[in-house]
1. Supply the structure label, taken from 1, 2, corresponding to relative contact order in percent (Cα under 8 Å, 6 or more apart) with the calculated value 17.
2. By the measure Cα Rg over 2.2 N^0.38 Å, for residues 277-316 alone, tell me the structure among 1, 2 with the highest figure.
3. Compare distance in nm of label points 7 Å out along Cα→Cβ at positions 293 and 381 across structures 1, 2 and report the one with the greatest value.
Structure 1
Amino acid sequence: MNQEQYLKKKMGFWSLTALSLGGIIGSSWLFGPWNTAKMAGPAAIMSWVIAAFVITLIALVYAELARVRPETGGLGRYPLYSHGRLLATVTSYSIWLGYCATAPVESSGVIQYANEFWPGLYDISKEQLTTTGILAATVLMVFFVVVNYFGVKLFAVTNTIITTIKFLVPVLTIIAFFMTGFHEENYTSHGFAPNGYGAGLSAILTSGIFFAYTGFGNVVMMSGEVVNPRRNIPLALITSLGVSAILYALLQIVFIGAVPPEMLANGWSGIKFDSPFANLALMANMVWLSWTITADAMISPTGSALAYTAGTSRHVFGMAKSRFLPSYFGTINKKFGVPTRALTLNFLIGLLFLFPLKSWTAIVAIVGSIGIFKYASACVTVMVFRKVGLTKDNGIPGMNFIAPLAFVFATLLIYWTNWSRIQLAIWGLAIGIVGYLITHFISKHKSIEIIGGIYLVIYILMLVGVSSIGNFGGKGIIPEPFMSYIVAIIGFVFYYFAVYNGVWYMRNKGNIQELQDMDNTDS
């Protein structure tokens with residue numbers, strides 16, 4: 001029996017927009033501007049703008065995919081259709097691990113700020129949670145599961161309320177710092193880009209910027225529970241990303257201006273805070289704002305974690321449908337219309353991130369590096385669907401330009417990230433490929449499942465090659481910006497190879513008619 005029949009279509013435009021904003025405006029507004037300023041100085045503003053542009057292109061890609069195949073857990077299902085089990089396995093597990101890490105990220109952010117009220121939760125000298133703090137974060141993660149357990153309607157109402165509250169505090173923070181405590185000289189005292197513009201580019205994946213914007217993915221995860229997905233999904237994505245891009249850019253501007261000039265004696269890399277915006281508010285004699293921010297620091301990450309907890313459970317549901325996980329986790333609770341077994345599994349995986357890493361900064365660096373790869377694969381899949389005739393009248397205007405451009409920028413973001421920070425994610429993908437090959441031969445899958453995803457193997461080798469000779473932790477053989485131009489050209493050419501790889505797979509697999517029949521049945 002098709003388990004999707006038990007999912008309840010309760011999500012409209014406003015709840016979808018709140019879902020996306022709920023994932024985007026989490027702990028990143030509290031820590032991201034500080035982390036990025038330490039790396040890039042005032043050029044951090046550029047980092048947020050570039051990231052917003054790239055993620056908007058990627059969101060439009062997913063908006064079309066969700067219109068063509070509105071399916072719960074779709075982030076992991078789409079590559080299975082277009083390129084087969086090799087790509088889908090690696091992509092699904094990278095998505096899963098990245099999303100499972102989000103609940104502990106947000107929980108640790110809440111507990112770090114809560115240390116202002118209850119000292120002993122966070123060790124400032126070691127920059128990590130104490131044993132008591134870890135236990136408190138675990139209890140918070142249990143709360144995320146409970147709210148999601150009792151159905152999508154309760155989740156939607158709860159998340160909308162929390163999102164409304166936590167959106168107002170950053171806006172209030174921006175206004176307050178613009179009116180008082182703003183030091184314009186901070187933009188020129190050490191130069192606009194004290195560590196070079198390359199530092200601003202490297203910060204996009206590792207300082208919490210990309211992690212912040214990827215909250216939009218929860219909308220795609222829950223597309224099977226959306227009323228009128230053709231209209232509501234793209235509208236909610238564009239609205240939420242536009243609003244959040246403006247908000248984050250303004251937050252970065254006021255943070256740079258709010259830092260007391262005397263704290264910059266050792267440069268931007270020397271600024272140290274435990275609760276960045278709250279500390280700055282105290283320095284500007286805005287005690288009321290400091291308390292407000294600290295209180296919101298326990299609301300904003302909570303709302304974001306609720307959104308990710310919901311989205312991740314749907315991804316596990318999709319993985320079980322694809323047989324990447326036991327079918328036990330592909331069951332919907334008939335009473336609540338929620339994959340409750342998936343919720344429990346994700347909670348346990350999240351603890352494996354929280355216990356050893358123990359801090360927001362340590363976990364978020366891993367999440368940002370992992371996330372970019374899944375978005376690159378979606379840019380390929382959307383064009384494969386078009387070329388084999390699945391898209392029909394569900395396409396978004398300009399996708400022939402949007403998809404390759406998004407892929408090229410995703411490739412550049414990987415290249416721009418310092419090799420020492422990105423290699424863990426690349427090695428993780430390589431291990432995932434080896435793991436799939438082992439199961440491939442044990443399960444005696446057909447060779448088409450490997451050939452269909454062969455572009456991923458070549459793509460990883462290409463990234464390793466350009467990173468090794470590039471200027472972001474590599475040998476720097478070719479100076480910038482010429483090396484970035486070369487990487488962009490390589491990415492553009494490679495994109496069409498990846499699309500060809502997918503079209504070949506779908507035509508030889510013979511699943512095009514099957515997907516078309518599924519669409520007719522759903523409609």
Structure 2
Amino acid sequence: MNDSTAKNLALSHMWVAFSAFILACFMGEYQVLERSGLFDSLSSPSVYFASVSTHGVLMAFVLTTFFIMGFGYYTASHSLKVPVWNPKLAWTGFAIALSGVVMAAIPLLSGLASVLYTFYPPVQAHVAFYMGATLLVIGSWVWCVIMVVMFYQWKKANPGQTVPLVMFATTANALLWLWTSVGVALEVLFQLIPWALGWMDTLDPGLARTLFAWTLHPIVYFWLIPAYTAFYVFAPKQAGAYLFSEEAARMALIVLVVFSLPIGFHHLYMDPEQAKGWKLLHGLGTFIVTLPTLVTGFTVIASLEIAGRLRGGKGLFGWIGTLPWGNSMVLSVILSLLMLIFGGFGGIVNASYAMNTMIHNTAWVPGHFHLIFAGTTIIMYFAIAYYLWPILVKKPLFSKSLALVQLWTWFIGMSIMTTPWHVLGLLGQPRRISSVQYNNLLTLSWEPYELLMILGGLVLLGSACLFFYLLVKTQFGASTEVFEGEVEYAEPLHAVKDLPEYLNDFKLWNKAIAVLMTISFGIPILQFFFMDTYGSSGWGY
């Protein structure tokens with residue numbers, strides 16, 4: 001099979017993703033410096049919020065969406081052993097998404113879209129920002145359609161066969177994104193764009209927040225599923241063993257997709273628009289989502305233990321030392337799981353109604369978010385890039401040892417930066433502020449933690465630059481050595497036999513999602529059209 005198209009699509013998407021990433025990292029370091037309040041010369045609320053908004057959009061939307069699309073195009077084509085379906089459409093989707101990024105970047109960088117990376121009125125951005133974000137989503141929908149079509153075309157051509165796990169996970173993620181992006185799409189198309197254009201004078205911010213909650217939390221799992229995919233299909237093989245259970249992996253992915261969608265209201269615990277019963281329902285769903293995470297952790301650790309024992313590990317924990325710590329994929333998984341443990345604990349606090357009141361809108365929240373997203377998830381994006389780059393460009397990785405240094409420094413920097421955030425949240429420091437003034441005993445107690453945040457940010461910035469340098473040197477360096485390796489997927493410890501259709505297809509699960517979404521969001525959204533909202537109808541007309 002000629003997979004040059006898939007390789008070109010993967011490289012093009014990933015270069016956009018990692019270019020956005022490195023730019024956002026420089027902005028991030030500026031933000032911790034400015035926000036500390038220790039450098040008067042950097043103090044500028046307008047520049048700070050423009051930077052935060054651009055940083056958030058580049059990281060949460062551009063890096064993730066383009067990386068996931070590039071990763072999906074290549075692994076879909078490679079695992080199914082078929083060319084990318086409709087490559088012209090794929091390149092059109094890429095162009096649409098990239099044009100959206102450029103359109104949104106102009107108001108972001110000029111300070112006309114300083115709305116963070118959220119879509120919460122009454123804070124308003126220039127209409128070009130909303131239109132650019134819409135184009136990015138439309139471009140990603142093209143990718144979703146291509147993944148779903150390739151999935152079902154393969155099933156039709158191979159009746160009764162088990163869809164490769166990597167393709168099953170990618171299609172699950174495409175369906176998750178199609179479902180969850182509807183919320184923000186409705187908000188932008190029917191509320192924010194008409195409002196920004198001046199077509200209506202007002203809108204209902206409660207409805208806007210409810211629609212954004214539809215998207216706000218499931219998008220985290222859209223970002224996370226590629227990391228879980230690497231846990232399952234790459235790491236066991238790179239460790240020299242087998243996947244403990246493919247059935248467990250598939251069920252974890254299904255539960256993750258089905259129950260990650262109807263749970264957004266734990267972000268609205270402090271908001272008055274939704275009744276406590278709906279918040280309780282969404283809160284319970286949030287705790288259900290911890291189950292596939294626990295199953296994933298067990299399955300991956302069991303797979304690594306098999307590898308360690310096959311390499312001669314003895315005793316209860318002796319297998320850990322025998323793992324190939326010098327393999328970037330294996331190291332990344334270990335570091336990612338460590339950050340997932342601590343970040344997951346913070347997530348349980350956020351999802352608990354009583355404990356959430358302690359840390360709501362404090363520095364704890366970005367601390368938790370960065371540990372899960374920039375820690376657990378992004379370190380696996382690095383690992384995937386290190387694994388795929390030599391295959392995509394047919395050159396060996398420039399330096400395996402530097403890759404290990406980069407992964408360790410990212411883990412260390414993230415630990416140094418996010419731990420003070422959690423402490424500051426417990427000490428009452430608010431989030432979404434441009435600076436803190438050290439003028440009383442409480443704020444003076446924040447100062448040492450601010451210094452640690454700056455140090456952590458510097459370590460992270462250095463690590464990010466090293467990562468980008470390694471990619472550039474690998475692809476464009478002077479090396480003439482040809483890399484002949486191919487992607488290898490982990491085999492399950494026990495061969496999959498007679499896999500039930502509900503673990504090999506999504507038709508049943510789409511119906512389940514439709515029911516759950518109707519229950520959890522139907523009445524909460526409809527209520528805005530039947531209650532007094534002080535001059536604003538539901539959509540604002």
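1. Working: 1: 30; 2: 17.
So the calculation was done on 2.
2. Values: 1: 1.67; 2: 1.89.
Sorting by Cα Rg over 2.2 N^0.38 Å, for residues 277-316 alone in descending order puts 2 first.
3. Working: 1: 3.9; 2: 1.9.
Max of distance in nm of label points 7 Å out along Cα→Cβ at positions 293 and 381: 1.
Every number in this text was worked out from the coordinates using simple rules, so none of it is lab data. Predicted model, so just to flag it, every value in this text is computed and none were measured. Cβ atoms are built from the backbone, for glycine too; each structure is taken alone.
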